[in-house]
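Please treat every number below as a calculation from the coordinates, not as lab data. Not measured: the values here are computed from a predicted model. Cβ atoms are built from the backbone, for glycine too; each structure is taken alone.
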Structure P
Amino acid sequence: MTPPTILLTGKNGQVGSELARLLPSLGKVVASSHAELDLANPGAVRRAIRDIRPQLIVNAAAYTQVDRAERDSAAASAVNTEAPGLLAAEAKRLGAVMVHFSTDYVFDGLKRSPYVETDAPNPINAYGKSKLDGEQAIQASGAAHLILRTAWIYATTGRNFLLSILKLSTQREELRIVCDQIGAPTASGQIAWGTVRILAHILRQGSAPDCFVPFSGIYHITAGGETSWYEFAQAILEGVAHISPDAPWYAQATGGHPRVARCVIPITTAEYPTPARRPAYSVLSNARLRSTFGFELPDWRSQLRQVFQAAEQGEQRNA
């Protein structure tokens, strides 16, 4: 089987940068950043796809500024709704496959057990609505597709909760963190690894897009277990307690300043109002992923330990 040509968008993002590293094991990768391919420019998107003629389109680009989306829903929709729909339409025209990442925020958080793929979405903020509309645009295109919903993404690069906590730990003695929003923090590297494992499994069945048709649909791919932002913050500070302050990634996160945080205090969502409402419970079930592809991602605590270990080992190799 001839290895597929893969178009990857969002190569500089948290998940995209990991995919740019791992996808070449499957085929020829043409990776683009926002500067190289602006998904809000439909003409540029069409030209790029028709020039590259990929067999797989992996869309790791997204508008992820949840609060800003409340006042700029048009920008969120351009990237999270219209662009995925266009990518999928072009995939259909070419006979290619669309792979897209979505979010736990398509749900309203009223459930108290993990959401499954067949649960009815009901987003409670503009960001979640734009992502759900993107899912529906892909489904309506008729293209073979995989929509992978994930949650609470973090890494040692980019902008995310992990790095925000480390920065705050150098500025405040007490960190007041919301304790009544429950989810599953998921490392970007694990999402990318799982995505490549899924694609490799399907490609072993034959050539795209035919081999993808039986697998088309939505899958949840998140860390195992569940926790609150408060407990996640505690685990982060415990995990970095023995990391050298001179470690490059850590020094960048903290600006080279020492930690002064002494404690993490749990607060309610009502005590920390934000422009966008967040679902109180957005844990996703990975049962379909496990039954279809034979694996699931590690527990969130294991993932956090692995992230710190990988960062330390990477810096030791580069020393």
Structure Q
Amino acid sequence: MPPVEPSLAALHNPVLRHFAATRPAFLSVTFVGVLLGVAAAAHGGVAVSPLLATVTLFFALVAHGGANVLNDYYDAQNGTDAANVDRVFPFTGGSRIIQNGVMTTAEAGRFGFALMAAVVPAGLWLTSVSASGLIGIGLAGLVIAWAYSAPPLHLVARGLGEAAITAAWLLVVVGSDYVQRSAFDFAPVAAGLGFALLVANILFINQFPDLRADAAAGKRTVVVRLGPAAARHGYALIALLAYGWVTAMVFAGNLPAAALASLLPAAISLKAAAGLARHAAQPPALAPAIKMTILATSLHGLLLAAALGFAR
């Protein structure tokens, strides 16, 4: 049976209601991103602080949840989610919190901005115990989180969603490393760029069920611009770049040889790419490929973090 969409009767508890609005199905990739950044610092010989890692993780999840809520808020304003009859819940078409009357658009907006604001004092405290460069990382992350969905930039509507997501999750890895290292280093870029590209592939495949609604609302995503027949090849290209980056970093000596184990999920990505190629124009049939995309991304990050931890 497909997952049941949220309703006010099922989410009468305000805590559960607000948690559901953050789209928790996607928060796992931020957990893995933070873990990967901490592992990169540990691999570089840094004595990892569990307290700083925990605070970093918690507020990275808060920021991700806030970005998800704001995405729903702005998509409610432009009508995208209301028009999305091809959605594959809970992966595409938003959380349905607004459309199903669980929260009003205004309530979702206030909640999303509150989550983003809550990150600021935590970021300032982390900066005080690490180094000033963290302010730039955090500010860049918040700007991307807002600009991804919000006008006038609305990056995803300009076909820049994949670039924004790649940059955002690379910042998660780099920022998590920076908190521990208190300095910039190439190590989290070497470890994080492939992972960030795989996170972008989650967005990319989710655009296929959302195609008709996005086009009707004027969101000119990559899939809307190219059409499903041509755009479906982009998935394999992004995956190839991701796994190719990790391979190149190993042979360049920027990652340990054990990091090649993180290429194992490429088989899952390949299977997901085949599923997308077959069902690009059939939204209900894309659920398995979407799940495999999330699985491949998480496994890649976890395997790479383990490789960095064991090879320190």
Structure R
Amino acid sequence: MRWKKLGRIFDPTQFALPNGCTHFAQSPQALVFDDRVRIYFSTRSLEAATGKYLSQVAWADFDKGLGRVLRVSSRAALELGGLGCFDEHGIFPLSPVRVDDAVYAYTTGWSRRVSVSVETAIGLAISRDGGERFERVGTGPVLAPSLREPYLVGDGFVRRFGGRFHMWYIFGTRWKRPVSGGEPERTYKIGHAVSDDGVAWEKEEGRQIVPDRLGPDESQALPTVLRIGDRWHMFFCYRQSFDFRSNRERAYRIGHASSGDLEIWERADDDPRLEVEDRGWDADMMCYPNAFECEGRVYLLYNGNQFGRYGFGAAVLE
């Protein structure tokens, strides 16, 4: 298999985004309609009181070839959580899936902490208007840190196969300071959970389903799963846990694994491989992939440099 890049398809600086957001279009997630493709993403606004970012969810409608933006949302798809809630300080990402006549959105809520920068958990919101706006099923998460997964549960990607809901998500394995006095950084791996109703989930606590390529300090993020031919294929991003923000060689790259039964995954990043460029918006990193099928073709959305500050691009599988 081989990817053909289509280039950057969305630049957030060229549109009037909700809540005064002018930078970032992170974690693009596709929902295919009969006449268009809607792509949800997280952008950022500045909190006046603290000067810190708040992640907000917006969307853009594209033609089915991803060559033209048709419409951009005028308000956030989901409001931030209330005071003290798990999603008070951001929602990133929002992953949509059709369930009967509704659209379920599995969100990663961010809340700030003191000793480390953030805590995250996975929430659920539902849209009854075709994915324009979402309402939470409750103020709390549906999947959160637990006894054997005590840190940073997030990045939930959900699909229904064989009558059950399957979720691929990430769970933190530790926080660690790279040097004495430095800011703590997190390491996380990909896990799997199942559900009968999409609300109550069962998971194998602490089971990492995708083997490491970089060793135990590899962080894996944002799994997306699609059936291609007779196997299931997972695309995700991975990086070193330390010195990854400005060091090109340790930054995010796109990973790949495949499975015949949704249980055992064989890693094969080189087939297909999606490479960074020598220069440009995706020369330093490639991250936050989302795979989907449209009109018989398989597409992959992804972010580039600075974790999506300059928008997102797409590739098509040849």
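Remarks
- Structure from which -22500 was derived, helix-only ellipticity at 222 nm (-39500 (n - 2.57) for each DSSP H run of 4 or more, over all residues; to 500), options P, Q, R: Q
- Winner on distance in nm of label points 7 Å out along Cα→Cβ at positions 54 and 158 once structures P, Q, R are ranked, highest first: Q
- Comparing mean count of other Cβ atoms within 10 Å over residues 6-13 across structures P, Q, R, the highest figure comes from P.
- Source structure (of P, Q, R) for Rg and Dmax of the Cα atoms in Å, for residues 206-301 alone, computed value 13.8, 40: R
- If distance in nm of label points 7 Å out along Cα→Cβ at positions 78 and 110 is computed and equals 3.4, the structure in P, Q, R: P
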